Structure P
Amino acid sequence: MVYSFQLWRHPNIHYREAVQRLSRCELFCMLRSLSIETVIRQDTVGAAFFLTFECRPLSDGELAFLAGHSCIALMAEKQDDLLRPLPVSPSFYLPEELPEVLKYKGKTNPTLMRMMFNTALSLTPFVRQDAPVTVLDPLCGRGTGLFCALLSGANAVGLDLDGKDLKEASDYFSRFLKLNRLKHTFSPVSETVRGRPVSGRVFRFAASKEAFSRGDVRFLSFFEGDTALASSLLKKQKAHLLLADLPYGVQHAPQSGPKPESFEALLTRSLPAWRAALHPGGALALSFNDLTFKRCRLRSLLADHGFSPVDLPECLNLSHDVEQAVHRDLIFATLPII
């Protein structure tokens, strides 16, 4: 059977070509998690972009899973030159606007973060488990990546040095829960990690009052502290995925406390903690500016610290321009099960 999925037409003309490659990588990994190996071609019909592939008939559950793709606007079966739309739409755990509403300069692209989540999850054995996965963003800023994870029903943990950013993210999420009348609790927390006080904010919530009453809840935690504390903070419940949009080194450089540091130094001291914070079999997805840090060096550092970089051809040609000083690339890696 031939399927053809139309992609959203991204408003940034410069970014549209990159969206096709990113979406193809995401779809390839999602299909691969369903034990489907196929060739995906990029088609254009008028001004619309499609990803087209041939495989066995997909079940309703498989189509629902694929509907969670970050950029699919329409799912259809293709018969000759005709498209038969499939009555499938994505199902989000929380209202879809969650990662979109909070606006600020330098905001991470929510569509990109959803792509990173779907691709990384599809590379793990946790992709089809019933229990919610936990996502860690150890450089979370104002939480766009965390909010994207919550859409899919995941738990999320964010860590950042900027208390002001964390407060803004926390206040926004609190307003969001109240506006949408979602049953929840909020608790400020304080922990001592390696002799340092770490303050945090923890939300527990559910998609409905009934779910909350029966204990079917999710959590979102924000912690103010250095990224290298990640493993100590998650020692009780490790993450299944780690997603991070690394500092681009243009307006924002990596930080070690109040002092700037090199990308090499940041990753060298952080990767052991990030590795220890992940479940065996988990996956990591990083976006970065390859004008300030090269992919080959990042790949080498990941391998040196026990990760297995993903070298599938579909996951390699993902670099794209963002602005004059930012040429963004993505890298995925898994943590072997020993």
Structure Q
Amino acid sequence: MTPDDGAAPARITPLGSPLTPQEARRIVSALEANIGRALKGKREIVELALAALAAGGHLLLEDVPGVGKTTLAQALARSLDLSFARIQFTSDLLPGDITGVSVYDQARNSFVFKPGPLFANLVLADEINRTTPRTQSCLLEAMAEGQVSVDGAGRPLPAPFMVLATQNPHEHAGTYPLPESQLDRFLLRLSVGYPPAEVERELLLGGGTQLELMHLHPVASAQEVRRLQAAVAPVTVAPEIADYVLAIVAATRRTPLVSLGASPRGAIALLAVARARALLRGRGYVEPDDVKELCVPVLAHRIALAGRGPGGGELERLAAERVVRDLVEQVPVPE
């Protein structure tokens, strides 16, 4: 990550096609540096968020208030030349408030569709578990298919499209836990965590992160993001790596500690994020460590522990992560 010199970073010149791993690394380095100006001391979290973006997936940020979940989403949005919308989820929020509604236009003598905030490239779903299942479910089609159905017509969402959702696992009053189908739509589940002591001291003396957010400028265009996403699929995966992924997923289905193991979608997600992280690090091939280090954020929210349901609170999350971590250690790593 480059040092913070207080100057606005220069825009990246659009790259030629095809996008090489080295060119992808150049874009990602600029994004990491820009986001790091607002979210300090969390380089690994920033990298995983960018991996989710490159893989074309969605991100669930689960942590206590005030540790930087919204800051990460806003810094990512300000670093990209993409449209951004923030939705504050509440118990009285209706599906139409998110997807949009058809309004009668007297001049045209017909109904005209007015898009909702979901029609943005980056959507921050703040405190997603505070709204009802009816409203939560309207995100399913959007996250899975990149479109929403309103008045019987499918309306495509802009590309790229990414949902960054936040929730507090410690607060349960007035909340609606996300069902398994909704959790499975999130490519990664991350916990930002408390900042290092020196970073927290810098935040106190500097007055917080809002000033840094205000001075962030885009360093990558929509075209560059699309090229970055297109460059993920060609990343090479050796047959041994694919077998390693299958062995890890199979382990989650065999252990008596888990009542619901990871699905084939979980295996596909794990390999997709591994490809994306390899590309972000300037490689055109996946290494075993790419898979091993991503198992917890990709698989822990996709399993159900015996005697417990998926999701749950902080204790359930930590228990699921520990089970996945232990299972991964038992699976031989390919040479």
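Values in this text are rule-based calculations from the coordinates and carry no lab data. It should be emphasised that the depicted structure is a prediction, and the values quoted were computed from it without experimental measurement. Cβ atoms are built from the backbone, for glycine too; each structure is taken alone.
Using the calculated result 23 for relative contact order in percent (Cα under 8 Å, 6 or more apart), pick out the matching structure from P, Q. All intermediate terms of the calculation are to be shown ahead of the outcome.
Working: P: 15; Q: 23.
Structure Q accounts for this read-out.
P, Q: which one has distance in nm of label points 7 Å out along Cα→Cβ at positions 211 and 275, as calculated, at 4.4? All intermediate terms of the calculation are to be shown ahead of the outcome.
Numbers: P: 3.6; Q: 4.4.
Matching structure: Q.
If helix-only ellipticity at 222 nm (-39500 (n - 2.57) for each DSSP H run of 4 or more, over all residues; to 500) computes to -13000, which of P, Q did it come from? Walk me through the numbers before you get to the answer.
Values: P: -9000; Q: -13000.
Among P, Q, the structure yielding -13000 for helix-only ellipticity at 222 nm (-39500 (n - 2.57) for each DSSP H run of 4 or more, over all residues; to 500) is Q.
Tell me which structure, out of P, Q, gives 1.19 once Cα Rg over 2.2 N^0.38 Å, for residues 235-298 alone is calculated. Present the calculation step by step, with values, prior to reporting the outcome.
On the way: P: 1.19; Q: 1.11.
This figure was derived from P.
Comparing distance in nm of label points 7 Å out along Cα→Cβ at positions 35 and 195 across structures P, Q, which is largest?
On the way: P: 5.4; Q: 1.7.
Answer by largest value of distance in nm of label points 7 Å out along Cα→Cβ at positions 35 and 195: P.
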Given structures P, Q, which gives the highest value for FRET efficiency 1/(1 + (r/R0)^6) of positions 19 and 115 (r between Cβ atoms, R0 = 25 Å, to 0.05)?
P
So if we calculate mean projected area of the Cα convex hull in nm² for every structure here (P, Q), which label has the highest result?
Q
